[in-house]
Structure 1
Amino acid sequence: MSLLEKRTIGTTGVELTALGLGTSPLGGCGVSVPFADFEAVILKAYELGVRYFDTAPLYGLGKSEHSLGHVLRTNGLLGDVVISTKAGRILRPASRSKRAESLYGIDWIDPLPYVDEYDYSYDGIMRAFEDSQQRMGVDGVDILYLHDVSGEWHRDAYDRYLAQLRSSGYRACDELRSSGAVKAIGLGVNETASVLQVAAEFDLDCSLVAGRYTLLNHAPLDTFFPEMQRRGISIIAGGVYNSGVLAEGSKGAAAVRTYDYQSASPEILRRVEALEAVCDEYGISLATAATQFVYSHPAVTAVVQGALSTRHVEANVAAISQAIPPGFWEALKSKGLIPENAPIVHVDKFNY
């Protein structure tokens with residue numbers, strides 16, 4: 001078992017291992033995932049030291065929560081792990097309901113027979129949380145994220161859903177946290193603007209933010225991270241590979257050579273090639289550099305990555321565990337590939 005570092009979410013007492021496992025791919029995101037494979041991935045992650053698991057009603061339309069809870073419960077792991085799930089969607093019977101509009105048009109393979117409906121009101125959040133507990137077979141969760149509270153995701157409907165939060169949804173979150181049913185509240189989004197907006201209105205403990213701080217995207221350094229640190233809001237970073245290109249590299253298959261879920265542009269591929277050249281010089285993988293660059297920032301409490309196989313889990317753990325050779329980060333800075341003010345950590349920090 002690897003010994004993954006742990007960091008605490010503010011004053012909540014919730015400790016996250018440096019690496020968490022996100023279960024969106026295991027919910028059948030574009031591929032079929034038999035339960036045996038789901039269980040093997042969870043158990044391999046636990047074997048290698050991962051103690052943080054993230055899920056959501058959206059993932060497999062209830063299937064990910066159902067499977068995760070069953071694996072953890074039947075293997076006696078519930079008391080030794082941190083679980084996060086999400087609210088903002090209620091699952092309705094597919095035969096009698098219309099599915100919510102989705103920004104990315106996710107195609108779930110073999111999902112449970114439900115469709116999702118957005119609801120950020122008091123009743124909606126309480127219903128979603130209760131349903132999640134029952135699907136997982138748990139009494140409370142460690143972290144509850146408000147899923148896709150985002151102008152980019154909801155577009156014209158964003159103000160309507162934000163109004164639901166303001167009128168009663170925040171009250172539901174406050175009650176869940178103060179009662180102890182949930183230890184930490186945050187947003188689960190693919191942007192930073194909504195986190196800043198909600199943080200000014202409600203006392204967030206953390207937020208899961210995907211794809212906004214990576215080797216290719218440094219924007220949070222200037223305003224977002226400093227504000228999160230000022231407010232004491234822990235960031236859990238997802239999407240550190242920008243949906244594929246920082247994992248597969250410039251020579252990967254076109255289907256996985258993506259940036260923010262779109263085909264990577266020639267400019268992005270040129271930057272990736274320059275990053276790969278420095279990685280090759282220092283004998284580390286691009287995935288290792290991408291993972292540890294993000295985790296190096298003190299605003300980041302953990303990195304969450306998905307996996308579809310035990311091999312993927314092993315690669316993810318290796319990416320955050322491998323020692324970075326001296327001079328590597330300085331070489332990236334000297335070539336203008338990462339900013340001078342990007343925080344880095346010393347080699348022994350990750351020498352688990």
Structure 2
Amino acid sequence: MAESINFEPDVKVRTNKFRIGCVGAGMIMAECHLAAYKDAGFQVGAIASRTKANAEKVAKRWNIPVVHDTPEKLIEDKSIEVLDLAYPPDLQPTLIRHALKQPHIKGILAQKPLALTLKDAIELRDEAAKSGKTLSVNQNMRYDQSIRVLKQVIDSGALGDIVFAQIDMHAIPHWQPFLQAYDRLTYSNMSVHHLDVLRFLFGDPTEVTALTRTDPRTTFKHKDGIIVSTLNFPSGVMAVSLEDVWSGPRQEGYDNDQHINFRVEGTGGVAKGTIGWPTGSVSTLSYASVKQTGGKWVTPTWKTMWFPHAFIGVMEQLQHALGTGQPPALSIADNVKTVALVEAGYKSMAEKRTVQLSEISTS
């Protein structure tokens with residue numbers, strides 16, 4: 001029965017011995033990375049950002065002993081073993097390449113999206129492999145507690161053969177100012193979370209059909225605003241990923257109903273849940289299984305959240321890989337496949353057709 005299953009919504013910290021250097025001092029670093037690292041007991045030795053004053057404020061808040069003048073100076077700091085990047089994707093590849101040249105840097109945790117193009121992602125994959133260093137990508141939604149438990153439910157066989165899955169987002173992201181300079185918006189910066197999670201749950205899809213329209217609220221020029229994607233997988237799974245970044249009016253007095261829901265249907269049961277990010281709440285999951293729960297709905301519970309607790313798992317998997325010599329769970333080779341899926345989606349939008357993933361080369 002379900003009560004006998006030991007779900008693990010959060011990772012256990014197996015390795016935390018490496019000294020981390022953080023690049024970036026924005027919200028994601030200050031509120032998520034560093035909060036998670038403090039909880040986990042990770043060693044943060046230095047920080048740098050494009051603006052040193054911002055890095056100094058974050059360093060004071062989190063008791064980081066060293067503030068470097070530039071990201072490059074931090075990367076050259078011989079006491080740093082793991083580079084943690086929270087940096088714009090057009091600037092990130094240059095810093096990654098600089099880090100790959102430093103003998104003292106053992107591992108790099110890059111922000112997603114890894115790069116603005118599939119070509120850049122492939123080149124970084126190959127350069128990292130040649131250097132012998134471990135490059136990992138921060139696909140942190142895989143470590144959301146509901147997604148981790150959902151994966152465990154699926155792997156247990158509780159749902160039987162998976163038939164259909166859906167991620168249904170009606171929420172308003174905070175678009176960072178640097179995104180205004182890019183020709184890609186929602187698919188590359190928000191949908192990438194959901195597309196990566198669908199790969200995590202069901203493997204690599206064979207085809208994708210993506211439709212988009214602009215978002216009335218986003219005032220700067222953009223092509224992809226609201227997006228609906230349909231993916232088919234070799235197993236027969238059909239999945240839909242919806243990113244509605246409009247989600248309705250939001251003026252004063254309007255009742256806000258932002259949410260992200262998901263649902264997975266199988267021949268032996270159904271799982272459904274919520275992602276708590278839009279409302280700052282704990283994510284949830286419930287499932288009913290013919291075999292495991294007698295058809296009754298069961299709801300595992302936890303107290304941790306995607307932001308910031310999932311970031312413990314992201315950094316831990318890299319440190320554990322470095323400590324054991326094993327590949328990281330979030331490897332660069334795997335992430336290139338997520339970037340390829342994003343590329344296929346943009347091709348589908350542009351050409352108004354279903355795109356086979358075999359059309360997108362990752363070699």
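The numbers here are math on the coordinates, done by the rules we state, and not lab data. The structure displayed is predicted, hence computed values, not measured ones. Cβ atoms are built from the backbone, for glycine too; each structure is taken alone.
Quick check: 21 is what I get for relative contact order in percent (Cα under 8 Å, 6 or more apart), calculated from one of 1, 2. Which structure matches? Computing relative contact order in percent (Cα under 8 Å, 6 or more apart) on every structure in 1, 2 gives 21 only for 2. Here Cα Rg over 2.2 N^0.38 Å, for residues 29-188 alone was derived from just one of the structures 1, 2, and that gives 1.03; the source is 1.
When FRET efficiency 1/(1 + (r/R0)^6) of positions 277 and 333 (r between Cβ atoms, R0 = 25 Å, to 0.05) is computed across structures 1, 2, the figure 0.95 traces back to 1.
1, 2: which one has mean count of other Cβ atoms within 10 Å over residues 21-28, as calculated, at 25.6? The read-out was computed on structure 1. Tell me which structure, out of 1, 2, gives 0.05 once FRET efficiency 1/(1 + (r/R0)^6) of positions 165 and 325 (r between Cβ atoms, R0 = 30 Å, to 0.05) is calculated. It was calculated from structure 1.
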